[in-house]
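Structures incoming, each one as structure tokens.
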Structure 1
């Protein structure tokens, strides 16, 4: 019983610690983050029950210095992190695993969606070469394509690369918006012109 109680307490302590680390990552609080990891180094490898990691929490909020710090501190750079941050060495290693290019993250994105949203051109090229589907639909409430992601992130070069690879700018997402619509809303004129030219 004592051993069981001890294990339960350890799990609860880890859960509280990873929540605190994710909160620090979201806030961009590097001092707090480093203090937490100094106390319990294993926290950088932990995730919330939802699947969210401290690293992705920082990345989604644009705290790129925090992302770099977490990697330095030992956080895992999986295929999703590698794609989103353009870390080609780690991406190449990850893509050696079967189906990595077509896998889905905890929140329903493929590596290609993430590379497109963050404008990582070299990562997009590597993923396409590895068999990523340019027309794949995300498994989340947005139900969109990598081309939607590129235009939402306002990355014209990424959008044009995906278009050249066969992406369809007229496919609607869950809300009925196409990549064409998003590109127009974001004043991506070259992209809109390329989308229109594709129709003829």
Structure 2
């Protein structure tokens, strides 16, 4: 039986994570994102020029075998239910707070993984993390942030690829975790 994974966000991280997981054919993947592919996304997200103007989740589902597109935002706890794992690839704190309220460790109601990338930095944070670190993990300004960082000028010359790296790390984490290898780490922080 295939495991059910919910992925929130089909941008910089999600557009690479979804195909990585889909290629294994081990998972039924549902992707939530209401965003459309824009010209500016083409330099660093996993989309092509002919997909500009299309919903990101629809593009991912057309190129996949096991992807269910949901072109909506995730706003309430009920949307997180009935999945074996919920993976946040979104670029805002509100969605992360929703996930983190699900709990930590063995008390976690819905198991979750939070993936982040901004510029030269990336992080994987799991439900296994020490709850005492949550204030640090959820601090920062409200809003939406590009995985390219605040100083990116939009050119191909300045592209950072940590979002691709963290998508690969997450794929490995998910593979190990679903194969009953519970010795996966609680967090990974990378800086180049």
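Each reported figure results from applying straightforward, stated rules to the coordinates on display, with no laboratory input. Predicted, not measured: the structure shown is a model, and the values here were computed from it. Cβ atoms are built from the backbone, for glycine too; each structure is taken alone.
Who wins on relative contact order in percent (Cα under 8 Å, 6 or more apart) among 1, 2, i.e. which is largest?
Between 1, 2, the highest calculated value is found for 2.
One of 1, 2 was used to compute Cα extents along the principal axes in Å, and the answer was 43, 36, 29. Which one was it?
Going label by label, the one that fits is 2.
Comparing mean count of other Cβ atoms within 10 Å over residues 53-60 across structures 1, 2, which is largest?
Checked 1, 2; max of mean count of other Cβ atoms within 10 Å over residues 53-60 sits with 1.
Suppose you compute helix-only ellipticity at 222 nm (-39500 (n - 2.57) for each DSSP H run of 4 or more, over all residues; to 500) for every structure in 1, 2: which one lands on -7000?
Traced to structure 2.
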